[in-house]
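Each value in this text was obtained by applying a stated rule to the coordinates, not by laboratory testing. Everything numeric in this text was worked out from a predicted model, so none of it was measured. Cβ atoms are built from the backbone, for glycine too; each structure is taken alone.
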Structure 1
Amino acid sequence: MHTFVKKFIVPLLAKRRWTRVCEIGASFGESTELLAALPSIAVTVIDPCLDCDLEKKFGDTSQVTVKRGLSLEVLPGLHNSFDCILIDGDHNWYTVYHELKVIADRGLLRRGGIVFLHDVDWPWGRRDMYYQPEMIPSEHRQTCELKGVVQGQRELSDRDGFSRGVPKATQEGGARNGVLTAIEDFMGEHKGEYEFSRLFGDDGLGILFRRQNATEDLSFLSVKRKGAIYNCLTWPKRVAETIYHRAGKPIR
């Protein structure tokens, strides 16, 4: 997420002079530092602070407010309307879908605003990963194991792959499985309210735009155009693979 924040999100915020930002999942606060460097910015960070004591780290940074806790516990208590929201927390269908649902139900994203979601590409776009599987209701939790993830292989591997120390779904694809699937399911329940675009590389970035009016909606075309340029300049091979081999179609 840090690369996307540095190269795409921060320049966009600076150009649009957006000031109200919510960051869900900050880890060590590296992206938070980039956001806080913008003038007149106010960043609300939601994170359980397992990697770093963010309250201490940003205690002297007046424009950063840290709310320690899980996103689905903290979000319902917020009353602000944000220009943009960054989501890079728990990479599974249940968490992401319900984060988006709470954001919509509570009006936490203003019309014309954008939600940026990390990990919409492989490996977590179509496969759940759980930092704390016990926090996910059993009926929404995929069968999971601590085996390796191998690109192009739906099943987990006993010998190869990476992320072996974190529980993840034993199978890639299918219903209610993965970050990108959560976004699609959310959009399916809010037809015409949102528009979606993607950046490739670094596990992928989803750009979810909340429509407002003809003028604001038209301005999103410039965001999509910049995204297309970013993709072509930075990840031409990945873009080519998507266009010619998968045509952007989800694994179902």
Structure 2
Amino acid sequence: MIDFPNGKINLGLHVTSKRQDGFHNLESIFYPVKVNDALEIIVKPGSGKVNFQTEGLPIEGDVENNLIVKAVKNFGVKTFDYEIFLLKKIPMGGGLGGGSSNGTFTLKLLQKLNALQTNVNLFEASMSLGSDCGFFVSNKPSLVKGRGEIVSEIPLDLKGYYLKLVFPKVHVSTKVAFGKIKPVNRSIDFKKVVSQPPIQWSEFLINDFEKGVVNEFPQLKNIQSNLINHGADYAAMSGSGSSFYGIYNSEKVFEQATEFEEFNMPL
């Protein structure tokens, strides 16, 4: 069975405090975008063996720490063997949630294949894999709080707008990004802000990671301003970086901004 895990962008990302468990509390709107990997899982009777193969963009790190493999080993039925193939298209270290999406979509596929252990709560299982994973259970525009465990769907629809997504081939580790953060507790009503047109968002929807990440990687410095100068109503860094995106309300302006050609799509 095959599915197509998608990425997300953050519309604002405020880090409000550090928790006693070592995580940080955040507030952000997660919005799914049409940048996809391809994930195939085949199950057959066996003893829980996992054969994981990938193509496309290289995946760094130990395969045992990959969220796809973790999802299968932690929550898959042990009387099956698993053949898993991933075509990787969502850049890693770009703040687009590709790894988190892979992990949650793996759980969803296991459920469809009747290979998910009984009595497993899909949301709780996804959150055990990673902080962003819970969002991909509903995979709908949502206000996300806490370390990612508080997910509230919101009626945000950006159809009619266009997205340019720029990945500058800089891998930003979570450790580096959080090392630059000083939490600030703001009183911003995210739902109210995004009920306005995107051209009015810039004053309120700030990504707290952006300043530190750009200081660490100066080659990222002008991407946001270039997107705005090329007609974007709103532009920002996604997640802990290093991807930036611009939201356009005019197809003509969107098509004329040819400097950015990595991922272009209607929202």
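State the single structure among 1, 2 that was used to calculate distance in nm of label points 7 Å out along Cα→Cβ at positions 177 and 209, giving 3.2.
Numbers: 1: 3.2; 2: 0.1.
Comparing all candidates, it corresponds to 1.
For relative contact order in percent (Cα under 8 Å, 6 or more apart), find whichever of 1, 2 sits highest and give me its label.
On the way: 1: 16; 2: 23.
Top value of relative contact order in percent (Cα under 8 Å, 6 or more apart), among 1, 2, belongs to structure 2.
Distance in nm of label points 7 Å out along Cα→Cβ at positions 17 and 81 computed as 1.9: which structure among 1, 2? All intermediate terms of the calculation are to be shown ahead of the outcome.
Working: 1: 1.9; 2: 5.1.
Only structure 1 yields this read-out.
Assign the value 14.0, calculated as mean projected area of the Cα convex hull in nm², to the correct structure from 1, 2. All intermediate terms of the calculation are to be shown ahead of the outcome.
Numbers: 1: 13.3; 2: 14.0.
It traces back to 2.
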